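Throughout, read-outs are computed from the coordinates displayed, never taken from laboratory work. Because the structure is a prediction, the values reported are computed rather than measured. Cβ atoms are built from the backbone, for glycine too; each structure is taken alone.
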Structure 1
Amino acid sequence: MFNKITLRDTIRIDPILFDQPIEEAALEELRNKYEGLVDDELGYVISVIDLDVNHVGRIIPGDGGTHHSVTFTILSFFPELQEVVEGEVVEVADFGTFLRIGPVDALLHVSQLMDDFISFDERQGVLLGRESGRTIQRSDFFRVRIVAVSFPRGRSSGKIGVTARQPFLGKLKWIEEEVKELMPKEEEEAEE
């Protein structure tokens, strides 16, 4: 889920930036400090989108920079368990696919794709369902449920696991087909 979060901090403005308006200098310092940060409480920080900086700063002996209190808003992505999200297939491998959801990639393991035996065609980079004939390739769009989230710690890169083995989840084209199959049945029941 994407969030807008308002935070407060004290930032140091480097003397190199003194020729810029204070808002621009503060924004540059905040972007350097926060953008790209991954945190258990904030999630994946995408961007600093707004700020209010105190024009009166402090000087600390031995430091040429000025220190200013600032209130700012960030845009972050925080994947939550059981959340339903949509993403694009960015990589296909024999063990599953990686979907781009927000600013990160999530693993959709072959066991979580569909109720079918799945084979991998390495030359074409396609996963193929034996009985259903359904294919998965790069640039396909999926609707999935998040079932596992771990944020990076130390040398760990963190992981997001997703599933498509629930009703109305999977490749968007498959979901449309499922809905079309159900619609005539519901219309017939409504007429009776």
Structure 2
Amino acid sequence: MSFAKQFLDEVTQVVAGLSVEQIEKSATILAETRSNGGRLFILGVGGSAGNASHAVNDFRKIVGIETYAPTDNVSELTARANDEGWASIFEGWLKVSKLNAKDTLLIFSVGGGNLEKNVSPNLVTALQLAKQTGSKIIGIVGRDGGYTATVADACVLVPVVNPAHITPHSEAFQAVVWHLLVSHPILKQTQTKWESVK
């Protein structure tokens, strides 16, 4: 079997293993966030930060939710990392934004954050703040979901079908799931360009 065939077969297995229930629950939370006048903060590091930036566009333009990704402000991000430490970059940003019970965090992560292993501690501290403020939490994460899966109100786990491909499948399916969400009839408000072109 070629590598391309193997990888695409794995993609099919991932699709089959996604929780429709958790995706629908995520859509409901996002719809409630919008109707309550809340904001959406999308957090991710590495490739997930790139996904967060793209997703901000879609949730703002297509869904009409006030949405932000702290990683889009590289000056503040690097100043906070330099002056206060990597673990608190999101927490500090969210405090200035006055994170509150109307708001929702959307976490994009391969591992979901783990303090014991010192992996994505910045996500963990942000999630701890969200729990303190009563904000809703949605995760689209891989592996076992880490800290995100333990505290989220809805968590879409990208199943591990090949331990050698946890990261590429996790980050790819963040995009699949968020595009599903912005296309969901309870969320989508604006027609996407190419679907409107006759």
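Things worth noting here:
- Given 0.15 for FRET efficiency 1/(1 + (r/R0)^6) of positions 100 and 164 (r between Cβ atoms, R0 = 30 Å, to 0.05), calculated: source structure among 1, 2: 2
- Origin of the value 25, where relative contact order in percent (Cα under 8 Å, 6 or more apart) was derived from one of 1, 2: 2
- Which of 1, 2 leads on FRET efficiency 1/(1 + (r/R0)^6) of positions 52 and 180 (r between Cβ atoms, R0 = 41 Å, to 0.05), largest value: 2
- With log10 I(q)/I(0) by the Debye sum over Cα atoms at q = 0.08, 0.10 Å⁻¹ derived as -0.25, -0.40, matching label from 1, 2: 2
- Each of 1, 2 could give helix-only ellipticity at 222 nm (-39500 (n - 2.57) for each DSSP H run of 4 or more, over all residues; to 500), but the derived value -16000 comes from 2.
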